[in-house]
1. One of I, II was used to compute helix-only ellipticity at 222 nm (-39500 (n - 2.57) for each DSSP H run of 4 or more, over all residues; to 500), and the result was -15500. Which label is that?
2. Of the structures I, II, report the one carrying the highest value of distance in nm of label points 7 Å out along Cα→Cβ at positions 66 and 98.
3. For the read-out Cα extents along the principal axes in Å, for residues 130-177 alone, a value of 35, 22, 15 was computed from one structure; give its label from I, II.
4. Among the shown structures I, II, from which was the value 2.5 of distance in nm of label points 7 Å out along Cα→Cβ at positions 26 and 234 calculated?
5. Give the label, chosen from I, II, of the structure having the highest value of mean count of other Cβ atoms within 10 Å over residues 226-233.
6. Hey, Cα Rg over 2.2 N^0.38 Å derived from one of I, II reads 0.98; which structure?
Structure I
Amino acid sequence: MICKEFGDKNAPTVMLLHGGGLSWWSCRDAAEILKEQFHVVIPILDGHAGSDRHFTSIEDNAAELISAIDEKFGGKVKAIGGLSLGGQILLEMLSQRKDICETAFVESAAVIPSKMMAAMLKPSVQASYGLIKMPWFSRAQFKSLKIKDELYEDYYRDTCKISKEDMAAFLTANQSYALKDDVKHTSAKVYVFAGTKEIGQIKRSAELIHKCIPNSVLEMSDGLYHGQFSINNGEEYAKRMIGCIKAKEEQNALDKDKTQAGK
């Protein structure tokens, strides 16, 4: 697994998982703030430009990340943030390993499958893939994402490197993913984010995630579209994450004191 890393490797680790069709650069602004206190790791998700694996499934990608955390970080990290496809992979990680992190930020993750959309994606990618390298088409696609213009060159460069097969695979998986029941057993403090300008599927999914995970926190960001919280407002996102990590640490300390006092 290929990762971009920021900050002191001896500091507690925070992992950020980018959205489908994007890459590590979409997390760059948040990483620049987080690296002052944490070791920031941004894996390039399977099937994306620069990755060393083709995309097979959300479940497989989650298992690979857990294996990497076992190998490099002692089996758990301080926090994980995931956007869209990255948010789905994060939820799957929480399902597969309940204590993989202390704090989780799930942003704009779809967990209500759309069979119609999933069925349409492969032929749609087949039909439009040849247009991806054409700047006018790429610019129109990028504009529809409503993320900041300064990321366009990164987007165009890396989108052109994604194979047709991988693109169809991860887009289809994104529309097919259903929340696993085991996610309710996670020990992480989970924060669920969505923008009020997002499509209904994402807003309903955020509510479902919140309902399924005990003691989770649901935050609807007023006026924001898909992914705009972490990408367009990276500094605010990072500061929110830092605050939540510290709150979890304080809660852990209180719980420890109560346990010791009860002995």
Structure II
Amino acid sequence: MRFLVIIVFCFTTVAVAQEKLTALEIVNRAQDVLRVKGVQAVSVLRIIDEKGRERIRKIKQVTKIYDNGETEKKLIRFIEPADVKGTGLLTFDYNSKEDDLWVYVPTLRKVRRIVSSEKSKSFFGSEFTYADMSPPSPDDFDFKLLGEEKVGDVLCYKVEWKPKNDDVAEENGFSRRITFSGKDNFVVRKSIYYDMDGELYKELIVHEIKELDTKNHKFRYMNSEAINKQNGRRSIFVNEKIEFKPDVDDKYFTTGYLERE
């Protein structure tokens, strides 16, 4: 009987602890569960305009964690069609300082650094932005837990993000954001964005996730969609092939390699 009481107490304690999580703790966990030690993937980006016309881009990407989880480096390179082949993006996503981003466009024949003011711009004509490719630092935002809400069949924590100043808002391209993180694993299932005038701007919906690192419970989005609520355009990013690969070669994460087509 005593053993049963201890078990019940333990489960009750865990439940209470989960209920008392702050908005910032939820955000930090949501970012942490996406930090996989190493990943290789082949992806497809579908860009669909307001009339339903579609452009398709095929992409290779590699990511790797450094500095005991403090830094995630990512290389994204377009491999199809011919007019964008060789175009690439290199990002260094830091936990404690401003991220570094570089882009390479073959027609220009040089690597160009993306400055903070450009992070809210479209990612190669899609409804995703450069900021979407590199998670923002929680230090730049104030958070509020708005309660719980279901996204599909998943019960989620509903968290409001508000930039601490106008520069942060401009850099990230929104005046307010609401994220929905699953209570089961903290993976964000949906994000709602509001523009500088406070009007609904964009929704990012995650249709499918995959637990790549089952030992450490780390996840990747397999199918996500960005929907522009103001102009009717949308973009879909699908990982067709993905592999958990902690020993990804360091050579990929240099501006020199970014220039290779």
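1. Label of the originating structure: I.
2. Between I, II, the highest calculated value is found for II.
3. II
4. II
5. Looking at the calculated values, the largest one is I.
6. This value belongs to structure I.
Since every read-out is calculated from the coordinates, none of them should be taken as a lab result. Note that the coordinates shown come from a computational prediction; the quantities given were computed from them, not determined experimentally. Cβ atoms are built from the backbone, for glycine too; each structure is taken alone.
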